[in-house]
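There are structures below to look over.
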Structure 1
C-alpha cells in the first residue's frame, strides 16, 4: 500500500496522541502537526505543553500552534505543507478555508456514535444519560459542527460500573485503530461515506455540550440512578461536587468520584441527609432512596476512600445541599 499520502494531524489532549503515534510508527507520511498555543498554569504560571506537542517534539515533527485559524500567516504555513489529507482528533472547530484545503478533505475522529452526542463532551454525556452503548466515529468535516458524512463507526458497551476514565481509554485505543483503518480506506479509495440524515437512531438526538461547573453540582432531590450516573459520568474529570454543611453552618466543597447505589426505596430523611457509622460507610439520602459515597476529595487534598475520609472527619449531623 502506498503510504506517501501527505497527512497533517490536528489535536490537543492525550486522547489524540494514540492515533498520531499509530500513524508515525506505521510509517505514514505525517508532514506536520497542529495543536493549541501553550498556556501558563498554576500560581507560578509555568508553561504547559499539550500532550500532542510533547509527542510531536519527541518525534521531531513540524509543528504549528496558531492563535487564530484564519490568520494568513498560519494559512500560508499550512499550504506550504501541501497536505493531501487532514485528520482532526479533539481539537478546535475549523473554518472552511482550513478543512476544505486538502484534495482528500479533512476527517475527524469523534468519541460517540454520530449523529448522537454532537459536541464537546460526548463520553461524559453518554454516561450521565445512562446509555448502555457508545462508540467512535470517523467523518468528513462540513460547515456545521459534527454533521459531516460518516466514514466508519465502531461500537462498544458501557457497563453499569464504567466511568468516563474507563470509556475514554477504551475509545482512545479503538480510535487509534479506526484512524489507521480510515486512512487505509481513503488511500485504497474504498470508502463509502454516509450522510448522517440516513443513520437510523432510537429516540431523540442528544447533544454533548461543554461541561460547566454548575453541570457538575449534585442535586440530591434527584433519583439515585440519576445521581449515580452523574458521578460516574464526571469521574475522574471534572468531578461531581456538592456543598457539605456542618451543624454551625460551615461549608466545604466535596468532590465525589465514586459511589454505589444503596437502598431502592424512599428515605425517611430529606434529600441530602447523611447517615454514617463514622468508620466504614457514608450514605446520602436522595430523592427516591440512598447512595453510598466510596471515593471523594476535599479542596487542596488528595482523593480519599470513604474509610480514609471518616478517620479524619466527624460528619455526624452534617448535611449536603
Structure 2
C-alpha cells in the first residue's frame, strides 16, 4: 500500500455552475454511504437559498449536508475559516465510517483543500478594508492591483486584476502582517487520498441551463428572498451579496434598473463566471477525471468511484 493510499479517502465533485453537480452528489451519497460537504462560498449563508441554488430541505433531510446555512449574512467567512470548517466536517464524517463528498464550484475554496494551502491567519480588519475600498474607488480595481504588484508581484500574478475582493484581501494581509501575501500561503502535505470527478457540458448547453435556472429562480421567489434579507437590515454592500444575481436584483428593487436589465446582467455575469471557473478546473488537468454530463452518466461514475475505493483498500 502506498503512503497516499493510507490516507482517508475524499471524493470531490467539481465543475461549472448549473452543470449538474448537486444531482450527481446526491446519487453517489445514496449509493456509497456518503455525506456531502459544500465547497461553495455562498451556501454557508442563511436566507440565501433560491439565488444560490441550495439543495432543497428534502434533499438535505435525506442526505447529511455540511457547511450549508451555518452563518448569518453579516458574518462573512474568510478562506482560512472555511478551510478549517471543511477539514473538521471531513474528519467527523470519516470518524462515523462514512464517505465525504466535497461538492463545489468555487475554485479557490476547492484548491485550498486539495492542495493543502497554509492560509495566512490574519483576522479581517474592517477599518483597513474600508480604506482600501475608498482607495479602489479613487484609482480603480486595476490601479489597486498595480499597487499590489509593487508590494507582492507573486500574489499579483495569481489574482485577476478585476477581482477587487481578492486584491483587497491580499493588501489587507500584507499591511496587517508586514509580510508578503504569497509567502504566507504555503502548502502542506495532503491530508486525504483524493479522487476528483469533473462534470462538463458544451458551453452553449451550459449557458442554456444557466438561463433556464435563473428564470426558475425568479419564478420561485428570488426577488422576494432578497427583499426579505434587506428588510432584516442587511446592508446591500455586504460581501455575501456579491453572489451573482443579488446585487443586480437589489439594483432593480431600488429602482435603478428594470427587471429585464437585471436579468440580462445576471445572465451575462454568469457566463463570465462560467468561463472563470474553467480557469480553476481545466479540462487538461491530469488530476481530474472528466465526465460528460448526460443521461445515465451517474451509473458510470458510480462504478468508477466504487472501483477506485476498492483499489484504495488494496
Structure 3
C-alpha cells in the first residue's frame, strides 16, 4: 500500500483518480479548497462516496496556505504527490492573470518546498496541451520549443515545468509532468464544451460555435487519463533521477463541428448552432504524439471519442435525473 497525496482531489480528474487509487488498495489524502470557479456542490458530490472509505482523508485547504500545507505534510507520511490543483481554463485566465499566477505558480512552489522539507521524492503533476500554443507542426511532441504561450494559463503551466525541473536538479525529486489533452467524461466540469453543449442540446437551446467549426481538439477520455497518471506514479516509485514531460492524449483530433454532431447524434437531436468569432487565447488545434508515453510508462488509450461521448451522455442524463 502506498500513500498518495492528490491536490485538487475533489475536482473532475482528481476525484476520478482518488477513486481508482482507493480501488487498488492505496491510502489517499486529498486537498481541495472547494472554490467557486464552478458550483462547489459538484465537488462535494464528487467526494461524497470517497469519504466512506477508511483509507481516504480529505483536507479542505488551499495550496496557497503555507501553514495549512505544513500541517498536512507533518501529519502524513507521503510516498507520491499527484499535483492537479490549479486555476484552469484559457479564457478565464485572460480575465484574471494575477489569480492564475498566484494559484498555479506560488501554490506549486509551496508544494515543492514541502516536498523538499519532508524529503518526498516523487511528483506527478498536471501540465497542459495549451503550452504548445499554435505550434504549426503536428502531432505535438514533447521536445518541441514551447516558449510562445498565448494565454496566462498556458504560461503558468510552462512555468511549472521549468520550476519542477529546478527542484529535480537541486533536491533530487523525481518529476513527471503530464501534458493533458482536453479531458472529458463523467464528472467533467460544467463550463467545458462537451458538458455545456450536452446541456444546451437537451434544453433545445443554441450552441455557441466559435469560429467556423474546423478548430480541433485531441479529446482524451477520463479513464485513459487516470490510467496514465497511475502508470506515471508507478514509474517514479520504481526508478531514480527522473525528470520527464509526457503527452497524455488520444492522438486522434476531432473538429468542433464533428464534436457537436457526435453529441447531437448520441442525444438524437438536431443541434441549433450560433456561429461566433474565434475567442482570444484559443488555439487552432491540439494533437498529441503519445509515442513517448507509450514507450516509457506503457500508456495506451482505449476509448474512442464516440464511445466516450456515449458514456458521458449516459452519466449526464442519470445524474440530471437524480438532482
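Any read-out appearing in this document is the output of simple, stated calculations on the displayed coordinates, not a laboratory observation. Remember, it's a predicted structure, so these values are computed and weren't measured experimentally. Cβ atoms are built from the backbone, for glycine too; each structure is taken alone.
Data table
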| item | result |
| --- | --- |
| Comparison of 1, 2, 3 - label where percent of Cα pairs over 39 Å apart is highest | 1 |
| helix-only ellipticity at 222 nm (-39500 (n - 2.57) for each DSSP H run of 4 or more, over all residues; to 500) from the coordinates reads -12500; which among 1, 2, 3 | 3 |
| Among 1, 2, 3, structure where relative contact order in percent (Cα under 8 Å, 6 or more apart) as derived comes to 18 | 3 |
| Identity of the structure behind 1.6 (criterion: distance in nm of label points 7 Å out along Cα→Cβ at positions 49 and 217, calculated), options 1, 2, 3 | 2 |
| Structure (1, 2, 3) behind the derived value 0.99 of Rg/Rh (Cα atoms, Kirkwood Rh), for residues 105-296 alone | 2 |
| Structure with the greatest value (metric distance in nm of label points 7 Å out along Cα→Cβ at positions 97 and 289, set 1, 2, 3) | 1 |
| At a computed 4.0 (distance in nm of label points 7 Å out along Cα→Cβ at positions 177 and 281), which of 1, 2, 3 | 1 |
